[in-house]
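Take a look at the structures below.
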Structure I
Amino acid sequence: MEYRNIFIANPAKLSIQQNQLVIQQEQRFTVPLEDISSILIESRQVTLTASALSAIAEAGVTAFLCDERHMPSAVVLPTNQYCRQRKLLLAQVTLPKPLQKQLWQQIVKQKIRNQALCLRLLKKQGAETLEALADAVRSGDSDNREAVAAAVYFPALFGEHFSRELDCPQNAALNYGYAILRGCIARNLVVHGLEPCLGLHHCNAQNNFNLADDLIEPYRPLVDLYVSSYVELTGELTPKRKQQLFNLTSYLVKQGQRKYRLMTGVGRCCASLASCISEQSKGLELPQLIALEQRSNE
């Protein structure tokens, strides 16, 4: 079962030999492709062939590429791995609007509940207010309780003067962590036969990952919890901290009364969404935030 996240911050040559990822630096390392969940290539001095990139995608591994600021800027996803792609795509395109709104309502409710749990775990004020807001979310979040919750949540988390628009280490870390999550969700959507550009709520015509931007919402508080716990108020986002954020996919969430690694939980969430779409039901499996806990494998 997949469990490794590979972070490459230094110059390297990547290749595939006998279903093994070969990382050639000053030393040579090999990792079975079947053991890899994702690869983040931060260094601009990494070389790999098109055939290696194809093999990585065919193995179901998500590959992230970084820009000159060392922030994730592109993701390579596997395609054509689902046997009933056309049937599910048609169901996704014709999904009734009321069901879309009901699914989005569930997502927003759980996001706000997880934000409340994040504040409780950190022993900060505001959890009760968020819990009341979660209970008040209507179909389609028609009165935008999500935005009201954000206005309460982030100042409670990082201080009354904090804004998501600020240029600060916390926002840099949040953006980095969210980008990793988004790519992992997009990868799992594709693996489960869903078209990532067709969102339930997000519908930007220039966004190829609208559905990933829907499903990421209840998972964001895991990043928030980590950043609030470990990212310093000053200084830059260091390579070590980036690697730790990249490894958030190995942390645990609770879904369906069990604990799962984030990557496994995301896969279950995407599978349940595919079932909701194909069966026109609303039994979406969503994560519940728990205290930070990491598992190396399952």
Structure II
Amino acid sequence: MKHKFLFLFFLYFSITVQAQNVRLIVPYVAGGVTDRSARVIEKTLTRKLPYSFTIEYQTGASGIIAANTVAKNSTKETVLLIHSSSIVTNTLDPNSAYDLLNDFVPVALVGSVPMVLVTNRQSGIVNLKQLKHTNLPLFYATAGPGTALHVAGQRLQQSLNIDITPVPYRGESAAFNDILSNNVTMMFASLSMLSGYTNSPQISMIAITGTQRNADLPNVPTFGERGVQGLDRSPNWLVLLANRGADSTVVSRIRSALEESFNDPQDQALYLRAGVEINRKPTTNVQEFLTEEIKKVNPLKSKL
């Protein structure tokens, strides 16, 4: 009788675990670095855990719609949200209805998304020295107010003590197209956006965010190498959060699986191809990181 009870218990437990469905919300359209990273996470977690993961897209308002949805989810289901650094800058937007530090359960800091400052060569600006000392009016393309492209430009302006005016576009692709057409001087572009333009005669790649050069762009120096402070960490990064009502056991197992994945050389290669430099300690001090990022963006409130 005892053995029968144990068998039924483990059978019930197994069915319950298998039945767990975890939704992974992506706040941007398919094809971008956030979407590609979500797909890698979904595949690796499916391989490691006995749960069913489903990717959903809730786009709009620079990611505010998705963040609001997950933050206000009062059910006991486990919902994950992968988001960019815009989740911090969006807290300055009156349309955001979430408290970043209290409405979510931090799961993992996925990693940083390197960004390259590019100019159209017809502008005559091919390095930071020329950028700093030019007499021309300077404009830089962004993917909209509060996006990582916008924040990066503001940090560059502060670091070089120059005046550059942001020009908002509906997405990075539209912004980059106007760089190619020389309708705007420069922009910060993601590595995925620059794919296929490594040797393009149309653009100059001035410098890259982060502490080291990118293996695919070995000739592009870091901002630190050129004496520019404030861009040693990319303004764009990815974080994984869960709703407050999420099953704590499920979240804990996801954290452990991600720790393993981020230290697996084969998985690391998948994230790099997605355009992300992963964090080797993804589940450590996530809340502290978000707190510091909020402090950083507050001085930019009047400009975002």
Structure III
Amino acid sequence: MNSPAISITPTMPASGDSSIGGILLASGKITPENAERVLRMQKELGIRFGEAAQRLGLITEADIQQVLARQFDYPYLQAGEKQYSDRLLAAYQPFSPQVEKLRAVRSQLMLRWFARGRKALTVVEVSPSDGAGIFTANLAVVFSQLGERTLLVDANLRAPSQLQTFDLQPRQGLSDILAGRADSSVVARIDNFVSLSLLAAGTVPPNPLELLSRNTFVNLNAELESAYDVVLYNAAAFELGSDALAVAARTGGVLLVARTNETQLADLHQVIEEITHSGAEVVGAVMVDQ
């Protein structure tokens, strides 16, 4: 009697597992056929799956780094993967010196503010060119990479920018909620960052300061604080009006953003004095280069 033919092939990494092979397969970086080639080389040379795939020219070192980041729940993107602003360094260059400084700011804020039971913080600049908008977006990303349920709120109702930063279509947002035309269901999840969400500025209103001064904002902030670990409000620059003070009254704390060699020290001191007199706390100040 002839023995039945038996075909033995290497065990394929499951597309749903969290191994390097499984993630590469699920993300389309390698095909099932190429995975077999990798597994054979891995067995023959006694090396890691990722190293074998790289030796075969199927993936790059950048692919390996991204898979490792996913294994450790530290998501980021490769250049061209999404149409986010290229200034969103925390998304595209998480290991750069600039983002390392962002993580240092995050650590200080965790110790000085959020560890005290606080959940919301206002981030504001003196002048519209000081870079607070993109800084706040990057800070929100690094908080989400820490695993904190993070909400970025575009409270700059005069010149909103966060929709463009994250390549999202115009939608209702903060102004519409405060005007009673929408609710918190308009918050958008940022798909590539599991713990990050965005509440857009919404319809640009003729009366931003009046909207931000409404008692409705108190209730909204309480609702957001109950749903998220960290709520970052990006407010309009002080030069444009008192909007930031109205937002700071809800959060209780302010992080100031100043631009190196541009923001005047006298202006910064005046802003700090105004914030202090309003009853809010200046948690800290950061200098940005661009």
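Values in this text are rule-based calculations from the coordinates and carry no lab data. Bear in mind the structure is a predicted one, so any value in this text is a computation, not a measurement. Cβ atoms are built from the backbone, for glycine too; each structure is taken alone.
Points worth noting:
- If you line up I, II, III by distance in nm of label points 7 Å out along Cα→Cβ at positions 51 and 243, the top spot, with the largest value, goes to III.
- Comparison of I, II, III - label where Kirkwood radius over Cα pairs in Å is highest: III
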